[in-house]
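Coordinate-derived values only; no laboratory data. Please read these numbers as outputs of a predicted model, since none were measured by experiment. Cβ atoms are built from the backbone, for glycine too; each structure is taken alone.
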Structure I
Amino acid sequence: MLGRAGAIGFAVAFGSDHGVPTAAQEVSCPPAATPQPSGTPVAATGERIGVTVAYLSVPFYANFITGLEDGARQFGFAYDLRDGRGDPAAEIANIQNFIADGVDLILLTPMGEGTVPAIRQANEAGIPVIEVNNRAGFGGDQVEVVTYVGADDVEFGRLQAQLLDETFGGEPARIGYVMGIPGTSPQILRAQGFTEGLAEFPQYEIVAEVTDDFDSARALAVTQDLLSRFPEGELDVIVMQGPEGVAAADFARRNGREEVRFILGDYPADVRQAIIDGYVLGTINQDPYPQAFEGMHMARLFLDGQEAAIPKPNYLELPIITAENAEQTPPAWGC
């Protein structure tokens, strides 16, 4: 989870690749970006929220959990947090267990559309559902979802395209585009936004599309493959949908490929440090804490009969982070 104290430091070891040793990354941690709840907390109501998250093991969700804890405390809830383990069947089972337990509302970070049948079961049981961070049912006509809280992933992709254009200034650029977990809403919608953002700039060409499952080891492997397939002069930038490319960017610079720029997504501490150190160009800051906290807030509004006050969807801010503002912008998680 994010530290709340003053600046500290730690090292993230990258190991070695192809016999070339890579140094540990020294990560400085300023005071965390996590906001403090304001207003008088609601007294405990006895209402229970079931929360199922697709991938609790992903580091992004550490500060998401902090947001859940603070939100539950602020808005008077007890909550039951369960891990979807990256398995649609496990996520469906979690929802079914919440239905059997008679929770008052379900906060869901869905893997994808495979979760829709379980959302329908919650609808039939009269249990409202709010999607947070990922979306599956919201905006469609198959099931009822109160709202979606999180990033506008289409805009996320557009912002990555904007950052690319600001970097290359209209000069031709060849792009290696690295997507996350196939079939998930971030992968689909960020790709849509990135493609839309590039549509008016024919000088930018995607020369390869690959996936890395938002996994740093796979990001390194696909980057090594891209650098092998496209020698110097044939690849200008690698754009990754997630934050997993720090070791890959470090590998490129340590192997004489500094001409290949890296644009990432999300803003943990190691991405911040890589931007400051100059081997990642920039990223889009998606903060997990307010997504979870606002999910609890939307639950409070709904259960208090204030559905008219709920934004549908509830999109949160997505600042662009580059060397110009990284020093003064604390990381969203990772310290």
Structure II
Amino acid sequence: MTIAPTSSDVSVTIAVATYKRPILLEKLLISLKALVFVKNPNSDITIAIIDNDPEFSAREIVERHAADSPYPMEYFTEKLPGVTHVRNQALRLAADKDFLAFIDDDEMATPDWLDALLTTQSTTGATAVFGPVHPIYGQSPAPWIRDWGVHGRFMDVGGAQPKPGATCNCLIDMKVVRQEGLTFDPKMSLTGAEDTLFFSILLDRGYKFFRSPEALVHEHIPDDRAQPEWLLKRWYRTGLTDSIVAGRNSSEAINRVKAFLNGLIRFSIGGVVSCATAITHRDWRNRATMKRLYTACRGAGMISYAMGRSYEEYGRKKNA
């Protein structure tokens, strides 16, 4: 646990991984230029945009916004496909900084987003601080999906966070990263959950995380993700990648056996209960049934991992 020297004397790199999201990236950059630092007025802020598109589609947008940004804004590229490689470049870019903040290219920061993260870190000494993510939907979601808030990461109160968080809204103590020699695992570059593994390892080594409810960002949810079918696929992938994370400290053979048994239980119970719930509601597209399908889909993902299969949620078509 590291206490910042003062609440206003720190250097921070804000890292953004981007891939072919020009409209959303522009909205994010506008929000980052509007950041204010009331409690940490002398923070040394640098914004690094790391483009994973081999056609460099984000270059013009970044250079245009860098021209009038109150904070230094730089454009970088990463040739290797996948978010893990981008995040590892961010670690290298922030190697001499006090902190590294991550925010996604489909999000928008509120003006005091980073100020709140820094304040929570300086008062708690947390190795990582996480903030809430509130979804912004288009016109297509069914009311039950919008009301459920299944796409968000809500945070009513602060305090310690005993579980790993995500890089969609976080601040990381770079001194700890340097001490531990920690990076994001490349084998999860196209599957996702590389951040879950990263933060799980830090928890294993005794480091502490905290929540910062005031550090709010908003995430744009495209229409295709606001559908039940997309949620089922996400939950299936989660079951698979959670199995990888769960086996980080055990042999692969033992982990696959555990994943198969746990997955079979989840798939069986979740499948039966979700079928019964769907029959009761005369449709599976409802919150009650989907909550049961969550268990079944994660179980299916665990079984798939046990059988040696993979699912690249962030895989790219050859002509992409």
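Highest-scoring entry among I, II, by mean count of other Cβ atoms within 10 Å over residues 150-157, is I.
Going by distance in nm of label points 7 Å out along Cα→Cβ at positions 246 and 302, which of structures I, II comes out largest? Comparing I, II by distance in nm of label points 7 Å out along Cα→Cβ at positions 246 and 302, the maximum is at I.
Quick one: helix-only ellipticity at 222 nm (-39500 (n - 2.57) for each DSSP H run of 4 or more, over all residues; to 500) came out at -11000 when computed from one of I, II, so which one is it? Derived from the structure labelled I.
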